[in-house]
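The data blocks that follow each hold one structure.
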Structure I
Amino acid sequence: MRKIAILGSSATRHNFNTIFNPNYKKKFECVLMQNQSSIISMASAKRPNPVIKEDDFNKYDEESVSTDFTKTFFDDLSKIQPDTIIIDLFADAHFGVIEVEPGEYITDNRWKLWRTTYYKNELKDKAPKLTIDTDKDHYLEVFKKSWDIVLKKIKEVAPKSKIVLHEIQNVKEYYNFDDKKYNLINSGKVMKIDTDLYNQALQEMHAYIEKSDKAIQVINLFDGRELYLSFDEHPWGLFYVHYTMDYYVSFLEKLIAIEKKESWFDHLKRKSYRKSK
């Protein structure tokens, strides 16, 4: 049983859900999830949890916001010592960041952070934002510096863990209930985005991460081709990174292949290191 930690989004987490991969628990256990946090935020300083009782958050939403501020992910990595850390860049592409202090950022999570009293009183229309839409070049510049910091932190706290980069893409089309293809941006069910811009930025960020450490493994099921779409009957609805069900099967096959490359000796060394912590 391989222990998996995720720094990413549902695009990765769905693969470890029995709805999408009924038998994944035979080989994997998802032990840690840092949900919808940008790499830029994760490189920034720790901040207090902004969620208060009056915000009326459920546990899942509060954890998504609070851990983006507190950065407990790295402490948890140190304690858990997962076999593999899977990273996707959904939040960097779709959310961007808010500069709460000079050079210090949090993820601009419009689905969760914007609902907090803290955001409404302290950040909305006050703190500067940085996104791929507004200034892609500057965003990528800050992202690259931030990735170097995050990679260093991961190696310090979980030196034996493998890193896998899940190279997501935003799809442009979806299957309707009649199994015909339609344009996702015109579905009326998703916020309109510049998919080409987002995908170009993702490709540049992916390339930088790949070059930063040759030991990083990659799962890229698109590989320059739009093999997968979204579909109306996706359990979590239509979205740019909610793919057809065959995507998740293929992802797990790729991950299993990566895990098989590792020798039992290396795996035992990691287990021994985990026990020593």
Structure II
Amino acid sequence: MSATAVTLKKLGQGIATITLDDGKVNIMTKKVWDDLIKTLHEAEQDPEIRGIIYRSGLKKPVFTAGNDITELYAPNTNAERYCQFWLSQNIFLSHLAASPLLTMAAIKGACPAGGCALALCCDFRFVTKDVTSGLNEARIGISVPPFWQRMMAHVSSPIIAERLCSLGYMLPAKELKKFGLADEIFDTEQENEEAAFRHVATLLKEVPDAGRQISKAVSRSALTDPWRDETRIREESDEKWPFLCSEPVVKGLGATLARLQKKPAKI
């Protein structure tokens, strides 16, 4: 994994991009989650940045390929390492969901699991017409992280989130928009990112930060406050670890790894 897989770039007008680009498929390792935390904090502390756009720098149609399955495959890890991985991703996502910045995900191509969770935590999601996205963990025999599903319910509805998560569906662009999981659809990556910039710039010009930030906090605090409690996250990791060690899950994830011929999985 490149040391620069996550980069921050100021574009002017109070906007910055945070680009994911590992040169491959943007697998979300612990280091990537840690870099996402660091970069978000950097953006929030910069007085020149009021809005951020998450994007993929890959040439291929991939936003991210989701978590590296080896971080979840019990024979390859241990309880403490898994706990640290669980902490990193949930600390980042909960802070992103609660961020005072105006946040946008400009998504192209494949965007399963961890990438979908990142997008759900943003204020807006603009997508290209070739996007497929969802919390698809059920398809490989594991459960969607509880607060990821709750975030999907916040963006869409509880019953939609239940059905999509329990069945592990990956939805195309039009279905994402139908269920409120995407705001706009564009033909090309360039059109999508240009429209995302214009939308963020317009909102930053029209809406003062204070009112927007307070209203966002009121809407999300019941979800984000318990989500980012590190004691709760650790307890959740302790509860989940025996499940990952169970024979059916180990067998299922092992079979997935074998099918992928030792390549990181898209989850």
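Rank structures I, II by distance in nm of label points 7 Å out along Cα→Cβ at positions 51 and 91 and report only the one at the top, that is, the highest. Provide the component values of the computation, followed by the final result.
Values: I: 1.3; II: 3.0.
Going through I, II one by one, distance in nm of label points 7 Å out along Cα→Cβ at positions 51 and 91 is largest in II.
Out of I, II, which structure matches 4.0 when distance in nm of label points 7 Å out along Cα→Cβ at positions 19 and 75 is calculated?
The read-out comes from structure II.
For FRET efficiency 1/(1 + (r/R0)^6) of positions 211 and 259 (r between Cβ atoms, R0 = 41 Å, to 0.05), which of I, II scores largest?
I
For helix-only ellipticity at 222 nm (-39500 (n - 2.57) for each DSSP H run of 4 or more, over all residues; to 500), the calculated result is -16500, so let me know which of I, II that is.
Answer by label: II.
Using mean count of other Cβ atoms within 10 Å over residues 131-138, single out the structure from I, II with the greatest value.
On the way: I: 15.1; II: 23.6.
When mean count of other Cβ atoms within 10 Å over residues 131-138 is calculated for I, II, structure II comes out on top.
Of the structures I, II, report the one carrying the highest value of mean projected area of the Cα convex hull in nm². Before the final figure, lay out each step's value.
Details: I: 15.0; II: 13.1.
Checked I, II; max of mean projected area of the Cα convex hull in nm² sits with I.
For mean count of other Cβ atoms within 10 Å over residues 107-114, which of the structures I, II scores highest? All intermediate terms of the calculation are to be shown ahead of the outcome.
Details: I: 19.9; II: 26.2.
If we compare mean count of other Cβ atoms within 10 Å over residues 107-114 over I, II, the biggest value is for II.
Values quoted throughout were computed directly from the atomic coordinates according to the rules given, and no laboratory measurement underlies them. From a predicted model like this one, the values you see are computed outputs, not experimental measurements. Cβ atoms are built from the backbone, for glycine too; each structure is taken alone.
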